[in-house]
Structure I
Amino acid sequence: MDTNSLLRALPNTDDVLAQPGIVDALGQTPRSVVVTAVRESIEDARRRIFAGEELSYGVEAAAADALARVAIAESPSLHRVINATGIIVHTNLGRSVLSAAAIDAVAEVARGYSTLEYDVESGERGSRHVHVESLLTELTGAEAAMAVNNNAAAVMMALAVLAHGKEAIVSRGQLVEIGGSFRVPDIMRESGATMIEVGTTNKTHLSDYEAAIGPNTGLILKVHSSNFRVVGFTEEVPVRDLVELAARHAVPVYEDQGSGVLFDLRRYGLPYEPTVRESIQQGADLVSFSGDKLLGGPQAGMIVGRWDIVQRLKKHPLARAMRLDKMTLAALETTLRTMRDEARAVEEIPTLKMLTTPAAEIGARAHELAGRIEESTDGAAVIEVVEDISRAGGGALPLADIPTFVVTIEPRAISDVDLESRMRLGEPTIVARLREGRLVIDPRTLLDAEEENVVVTRLGEILRGA
């Protein structure tokens, strides 16, 4: 059939809209969505014919395609995912999972009005900063605190307030790039600060900072390498030494800690990370860190430090542009309250629980999970439990090899790539790893028995039907 004949055979919009399935969709979905889907379906068929495809596309095919488009249009783009990768703070999958208490707090303030900026005692307008400030100062030992919408915003604000039109001294080895190709030098430039680089990539001495201090110095910036490490022939200046130097020149020291840690992780077999309290105790005038990494809360940027500096930050115009909404504040306040009790925090905050769960416990879960998968798949795959490594992820603890046990699945009738795709494209989405022809499931990041059940059921459905 020639091109013109194929084009003439395409159905018109009204005929497709009269199809039973489309009529049903019109009763449940906004008419504009359905009509757009039908028109796009017909237009897509027209393009394929012009491209040389011998496409027979009648009214029934058009209706089926349009209904598929309606389903996609009506499905939320942002939805829950089951993380079976073993990467705990998975940036692409939303970083930290909130605790049950934090989720309840969000739901409570979202379903009605709240005390976001209302002082109950006075009956007058209050400040949204009060919901987390006292908790942050208690947990870090700082004089004052505030929270903004992420740590990049915290860096931007600190530089804009302390070094706009001035110089900010920073070590070359600390000019990091964070997720999404955002770089510290770019943030510094947008803040209005002039960056003064000192030292080399691997070594910076106190004398380098001292030589760079001048009449237009606004601050000394220290960026903690929370998402990478330079090892070998290296040297960097401790916060305490920078503070002593800066004090002689009346210059503040600001440390961007990145992922942020509130208690010593070495107790759980993890690498040492300086805590925020340690930086404050060493005299840092200002410290910032993330809320959705090692804190295990919502996306936020915490700023703690000297009372006078924090007050200046609160009054800056950027404070309004970067402020937190009521739901984020509710989750953050609850997370910080939980962090006051370390034992409770590592049990109730999912990120901390996953980071600190012993490998032996994960191994027991892996063996139980493997047995259930083997039973569900009825011999359609080779199932094994092997030792492996989980990762903190999210630009945190870059050198941490967290021992774990994983379940590997080698399908007999389909490829591992096909299996991974079907797991990912199903409902709900299950994200796993591939390695050497096998699908790899790490129980460390499966949140509960319900998620394990979904994994078992999906694998059974796919592999038995392959």
Structure II
Amino acid sequence: MTIPAPTGLIASSARAVVAELAAGRVSPLELVEAAIARIEAVDPQVNAIPTRCFERARAHARALMQGQAANAGKRGWLGGLPMVVKDLGDVEGVRTTYGSPIFAEHVPKQTALHVRRLEANGAIVLGKSNTPEFGAGANTFNEVFGATRNPWNTDLTCGGSSGGSAVALATGMAWLADGSDLGGSLRTPAAFCSVVGLRPSLGRVASGPARCRFQTLSVQGPMARDVADLALMLDAMCGLDLDDPLVMEPPTEAFSAAVLRPPALGRVGFSADLGGLVPIDPEIARIAGQAASRFTDLGASVIENRSPDFGPTREVFEILRAAHFAYDKAPLLDAERERLKPEVVWNIERGLALTADEIGWAERERGLIQARTAAFFKEHDLLLCPASIVPPFDVNLRYLEHLGDYRFPTYIDWVAITYAITLSGCPALSLPCGFTQNGLPVGLQIVAPPKQEARLLAAARALEDILGIRDSVPINPRAPA
């Protein structure tokens, strides 16, 4: 089947489509039908949206048009724009598997807080985007739906764990998509698919309702094709919710306004390997470094080989992540061990074996990482580094086992360049910054001080303008040469 090149509404930005909705030149139902046609044409090649709720989307669109849906009169920030939701986020009445055979037929009775907020702000859910089991791992595959493929080369991984969302955006199956991020799950697939993914500060977006309401590693966040669309979606996700005790009030100035302000930048630090924390593919280091140097066009001083001291990040993250898996997933280990993928079993068992001394040490070391990061940001406005240490790799590899002679200790350590930032508590964004000689996307990770999403978005948008590759998506999936 030959797929027509993405044009018209499919190729338009989310902002442009929302403007068309506001002007009455297009209806929510027309957008739903356009997205459905695109999904049916494209998704068989990439497997990004395995669960569809098209009739629910049509009904929601009609209710908005007839003024019968909640907030239908104003339609919020998004005005009836279709989007997809990662298969870790519950949507009432829609099959939600978490990528696990244990929940293969699960249909939740309530909607996740951030999705509820998006729907109240005019979003229409088209379906669920693929994810690895419980979001564990940075390659999107599971035993329920199989693997999601990278549209730039369908033999390769799209990253994870928000891989289905990234692919849906890159191929024009959705204008916006959500994701979650514990160790890089918004940033890695964004880098691998040439879209934008933001890990917000803890509490910027409501999360849950959850058993563990005071965890500080995982957040919900937006994905989009460009930075201004990302800011619009972040506005639509923000808001207080009694079911999340950590969520903060929306900012006084909307992110969609702040993103358009010229950034005031002095010194920014760039490190290809975060001070020797990780190995790095030389081509990735070169492309990310060249993109980082363009901040000089905005009047900034780019300081090479400059980053906070991330100390024993690998050991700290392994312990805290394992504890997270233990307190959240331990009951599944007793009841369903045989149906869990081995990496999840390892993570839960690692957490259950931890001592109070180990957890206490890791928390203290995380505090020191944050303190050193805070000291760095007293002298620098931004921290820059690659969003991934390698380009996309074979989709059949469960995870990257080695880079050159360096062998990664666990299945999560090849994404240390993103999980180090998780430990710092800072908001971080992956911005498309170029392509390898083989035509594969590269992402630049831009990090700002805690709670400074406005600064982060404005700087990323300004660099995006300079780099000039914003219009590289949406694309039709590309088979290997």
Inset, instruction - Identify the structure, out of I, II, from whose coordinates log10 I(q)/I(0) by the Debye sum over Cα atoms at q = 0.14, 0.18, 0.20, 0.25 Å⁻¹, for residues 194-273 alone was calculated to give -0.57, -0.86, -0.98, -1.18. - result: II
Inset, instruction - Check the numbers for FRET efficiency 1/(1 + (r/R0)^6) of positions 106 and 298 (r between Cβ atoms, R0 = 35 Å, to 0.05) across I, II and tell me which is largest. - result: I
Inset, instruction - For Rg and Dmax of the Cα atoms in Å, the calculated result is 20.6, 62, so let me know which of I, II that is. - result: II
Legend entry - Given 2, 8, 11, 12, 15, 19, 18, 11, 4, 0 for P(r) over Cα pairs in 5 Å bins from 0, in percent, for residues 210-329 alone, calculated: source structure among I, II: II
Legend entry - Of the structures I, II, the one that -13500 was derived from, the read-out being helix-only ellipticity at 222 nm (-39500 (n - 2.57) for each DSSP H run of 4 or more, over all residues; to 500): I
Legend entry - Entry that produces 1.2 once distance in nm of label points 7 Å out along Cα→Cβ at positions 154 and 394 is calculated, selected from I, II: I
Legend entry - Entry that produces 17.1 once Kirkwood radius over Cα pairs in Å, for residues 306-385 alone is calculated, selected from I, II: I
Inset, instruction - Identify which of structures I, II gives the largest calculated value of percent of Cα pairs over 17 Å apart, for residues 282-337 alone. - result: II
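Read the figures in this text as sums done on the coordinates, not as results from a lab. Since the model is a prediction, treat every value here as computed from it, not as a measurement. Cβ atoms are built from the backbone, for glycine too; each structure is taken alone.
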